[in-house]
Structure 1
Amino acid sequence: MLGQSLWKTRPALWSFSKFSPIAKKEMHYALDQLASSSSDEEEIIGTPNMNHFVNRVFELHRVEVVETLNTLREQPDKAFSFFNRLKEDGFSHDVCTYASIIRILCQCCWERKLDSVLLEIIWREKHLGFRVMDLFEIIEEGLEGEDSNLLVRLSNALVKAYVSVEMFDEVIDILFQTRRRGFIPHIFSCNFLMNRLICCGKVDMAIAVYHQLKRLGLKANDYTYGIMIKAFCRKGNFEKAVGIFHEMDELRVRPNAVAYTTYIEGLCMHGRTDVGYEVLKAWRESKIPLDDAFAYYVVIKGFCDEMKLEEAADVLFEAELHGIVLDTFPYGALIRGYCKYGNIDRALEVHDEMMSNGIKTNCVILTSILQSLCQMGRDFEAVNQFKKFRNFGIFLDEVCYNVVADALCKAGKVEAAVELLDEMKGKQISPPIINYTTLINGYCLQGKVEDAVNLFEEMSENGHKPDIVSWNVLVGGLARNGHARKAIDLFNRVKKQGLKCEIVMRSMIIKGLCIGGKVKEAEDFLDSLPEKCFKNDAALVDGYIESRLTKKAFNLFLKLANQGFLVRKASCSKLLSSLCKDGDNYKALMLLKVMSDLNVEPTKLMYSQLIGAFFKAGNWRKAQLLFDQIFARRQTPDLVIYTIMISGY
């Protein structure tokens, strides 16, 4: 069939008397190859042993190519294959040949192939020797009373192509260029542009485009207005959003369900979920069309984001009463909210309810549950939950595996965690770096440094390039286990690779050596550093605290504070606790004063520890002064502090 159709183009070629004999011969040869190929519309023409054609294809003149494409206008699949074959064999298409194939693709409405050609021109515009807008001039000249919608189709395709690669300035230029030619792209293309602008965070530009299109006379549809409602809601300008609804009412354009739901979503996104919920209930009573499931989801999520979890639970219950079919999203939002709030038992109850309603859970929800259990110190339960979900056949991703592996490592069951790594491999899940790093840290915590190094090397052999975290974990592990020389050698190796992790890694070595009983080596390492850093000194403070060298820690703390640098608040808290245990209450009191002088507020835990220490030492006056100081600093004592005060008296 293809061969017969292409033979019909021969007479047109014989009439090109001005073409060179060689060029004419090569054109016929190309057609011979096309004719002998498969008739599959989607196949790009390809033939073996074409070296002599490749060597001579440059002798073809673009006029010959244009004329050949014109003869194949009614056979767009053959034209497109011919165009691509010439390009593959080295022919340099110009504005005329591109215009010819684009015209054919526009006429037959082959949108995907047209998109691919336009994107190729967009990416290669600087090297092709012509501008995209030149295509309009070439195609417009050749219309001569033919299909005038062809230019509109081309402008629509160009808008979509530019928008797909987020070249928004070029799109806006096209809108004005085409307007000067007497037409503008279809409303669907303009909607696509404005919606994509909003998704990319260019809300003001989307609103400006909307107003400009209105001035150009473009008639908006319900989807256009819905996009503008979304734009104003993203900005938090709800008055303008309501104004769009009024404008639609005046023009008798009925808002669709997306527009109404978008307004509710906007209220919830800006911390006005209570108002959004009232609007939802009012519109449901008025029988206004809504995407009920999504509307209830955004309200539930809004309440969860505001940590109003009981309100979110009530909305979920109401949705179920109304018979609205919910999916995992509203349940997942509520479960994550409870997990974040620390109410893991309630999160598990909601999860069980979701499962009993026939709604399948997923690895994202399960990760939140497992992480929350571990954060609450319920690692054993997290492991059991993981096993239960796995036995149910629920897909668990690498993040779930890593949470449980970390829990096992902390419990000293590194071998069980390694089995999880092998299990992942057996399920064709490629363990990412974080999984290896967790196990390396587990081995280091158990003192199995050799196993940690071997796993690190295995990770590299499996194609995973160690990241900063991996290096830090291994270096810190070596230092904590007393391998000072190995840790420093590894640090120097990382420096040679140009990784920017020196400050953190130095700190890990200093603190790790102190924990490993190598305080002198840590001090020597710090002294040997060519560039001194406050953070590295702070690491030595932590190291002294871990090594129970409280006096050294306090002296270094004061030295740094006199230079205007305060160690982390967590380090201050640990140091204060150590001072109180050693009976150095006045040094602990001095620590609080230093923090206040450097505009850092002591925590309530620190106040409770020091108040308790003064009561224990029989100095109730100092304890009372500290208690009064809490109020003076406009803080409210917690239950622990009140209990200590009552017990102390």
Structure 2
Amino acid sequence: MNEEFEKPPKGELTDRPVPPKIAKAKEAKVAAKAAAKAAAARKGKTVLIINGDNDIHFEDDQSVLAFTSAFQNMGDEVRVELAKDTSYSTWGNYDIVVWSCGDDYSAIGDVNNKQMLVDYVSGGGCLILEGGNIAGWCKEFGAGTIPNRMFREKVLYATTDWVYHDVGDLKLKNPHPIATTPNSLPETIGFTPTEPGDGSGDANAVRILPDATGIYNWSYVAYNGNLVRESVSSISYGLIACESENGGRIVYYAFDIDDIDNPDIQQKLIQNSADWLRKTSNPSALIISSKGQLVEKYGEDGFNQIEQKINDYIQALNNAGLLGNLIYVDDENCLSPFELNPVDPKDANKIKELLDDLDRKLVPSTFLILGGHSIIPFHIIDNPCGNDGDSQVYSDNPYASRNEDILIPERSLGRLPDDSSTNVTFLISLLETITSRIKKAKKSSFGLSAKVWKEASEYVYDAIKYGQELKLSPPVLSNNLKIDWINDKGYFYFNLHGSEETPNWYGQENSRYPVAFSPDNLANTNVENAVICTEACYGANIIDKSVDEAISLKFLERKAACFVGSTKIAYGPSEPPSTDADLIVLKFYEHIKEGLTFGEAFIRAKKDFADETIRRLGYLDETGKKTLLEFVMFADPALKMEETE
């Protein structure tokens, strides 16, 4: 494919040349195998393969044969149609549809084809889309007309970022079932494009929306002979899995499968993809805690009360269509059914490894950590900014990440913290709050900012502003703040100073820092079901804090539905455009307003934050990395807010 595209952003490129690629002898493209053995066991499975390769490169048109061979070897009944002849009305007769493009872009070359694919996956269909040139073409037109945008968002799950063509081998990034079940695929899959380089139609390096899972990325991504920055190449994928809102599933090969060097790996990849597509998606919620730590802190009687409330919560999940699973990380009885062993509940790294194993076995939709730092510890990570007053950062990002790249998490995860008290009442009240699955709050807002950050704060507050103007401190202080300003509000936004030592948040004018907000301001207020975001330094610092020593815990005690803030010193601008803390809060609110669950909104906010920072700077800077790590969410990730007038 030799279309002339615009050049990628300079900030994404390095001046380091591509390393010499090890010469690889290409094995035979497709090995014909008999299908008789598996036919009886898999009788009745039907697959439609749509040949969308229009022979742009006539010597490179073996993808359909690879798919046909793989499905026949699994005992499937296979029908092959040309793209120009396929009829959407018949697709429902097949349990999997494969649209194979090879190095072509036929899936998007015709508006009817795009619409058929959008309708199919939106209606719950199972699709394999294969093509090394689709995303590159879609980059040029995917943000244009409505059909183009819908195809990019609903089928490719791709962003509008630059798509690269010059790539290395496929490298495992996330241990998704497609990489492990029923065949264990290698960490590196050799890949040799028929036509290498920037003009190749054999591979795309695709940046994806938060709803999708990138399974394999590339050993390198390059342009004009130079490597692309690691911060970009690490989030540019070749193998992608997605689930649509109505139960549809998509496996997107952003490459010509025929250019995978080993024909046996081609076959195994197709088998694993079919296995995942055919498994029904049963949404589930995983609750993670420590039995030993709960008993040690609250005693046997307190633990029994907590467990009863957890059971009530799980029943509420089940009633809402979510399968709830309670796992104590240190309890053999919980883990033995999954052939897993207990871990030290004080070792965050071991807990993450266990979470990874549970994720692979159970594939839960959401993850809820039950307890604060003394029950399930935060990860303690060296501060990317050096010692800016914080030598380390407390983070839940590793728990929410499926691999060692912990900056941009993939799991929908929240935490329900307890406080420093040994009285079980607070934690039980939080469990009762999330057991109520409907979170309706008024379409109203309260915002309070340090006076020196007025312009920057107004830009963020506009995302949730309903009538009431942003308040500034000074003149607004904790001792003159009116209860009517905060009572019965659905959204809260704070951009104030915070302290690791005191429970208060502070305003600023010149060198004066008056107390602007304190836990006492919430004593007699109704903030039930509210969503709160704060940019205050240490706004989500709960370690060794009682309810009256942390505004975050006080909001939760008053039945707020969701609290987002930073565990350490946060950064932000004094005026627009939004960066750092301002940007992550803005993005979170935008996605909450779209009706997403708290967990989905938090994932998307961090993904959007990284994408926008990279677009602006060409890389993630130190304050950006710290922001991604330190912002945590105290909420049930499966819940969402419903606005009322």
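Readers should treat all values here as calculations from the given coordinates under stated rules, not as data from a laboratory. None of these values were measured; they are calculated from a predicted model. Cβ atoms are built from the backbone, for glycine too; each structure is taken alone.
What the table shows:
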{"read-out": "Of the structures 1, 2, the one that 1.12 was derived from, the read-out being Rg/Rh (Cα atoms, Kirkwood Rh), for residues 65-416 alone", "value": "1"}
{"read-out": "Identity of the structure behind -8500 (criterion: helix-only ellipticity at 222 nm (-39500 (n - 2.57) for each DSSP H run of 4 or more, over all residues; to 500), calculated), options 1, 2", "value": "2"}
{"read-out": "Per mean count of other Cβ atoms within 10 Å over residues 321-328, the highest-valued of structures 1, 2", "value": "2"}
{"read-out": "When mean count of other Cβ atoms within 10 Å over residues 249-256 is computed for each of 1, 2, the largest belongs to", "value": "2"}
{"read-out": "Which entry (1, 2) yields the derived value 46, 28, 22 for semi-axes √(5λ) of the Cα gyration tensor in Å", "value": "2"}
{"read-out": "Comparison of 1, 2 by FRET efficiency 1/(1 + (r/R0)^6) of positions 369 and 521 (r between Cβ atoms, R0 = 35 Å, to 0.05) - largest value held by", "value": "2"}
{"read-out": "Computed 22.9 for mean count of other Cβ atoms within 10 Å over residues 433-440 - originating structure among 1, 2", "value": "1"}
{"read-out": "Which of 1, 2 yields 4 [relative contact order in percent (Cα under 8 Å, 6 or more apart), calculated]", "value": "1"}
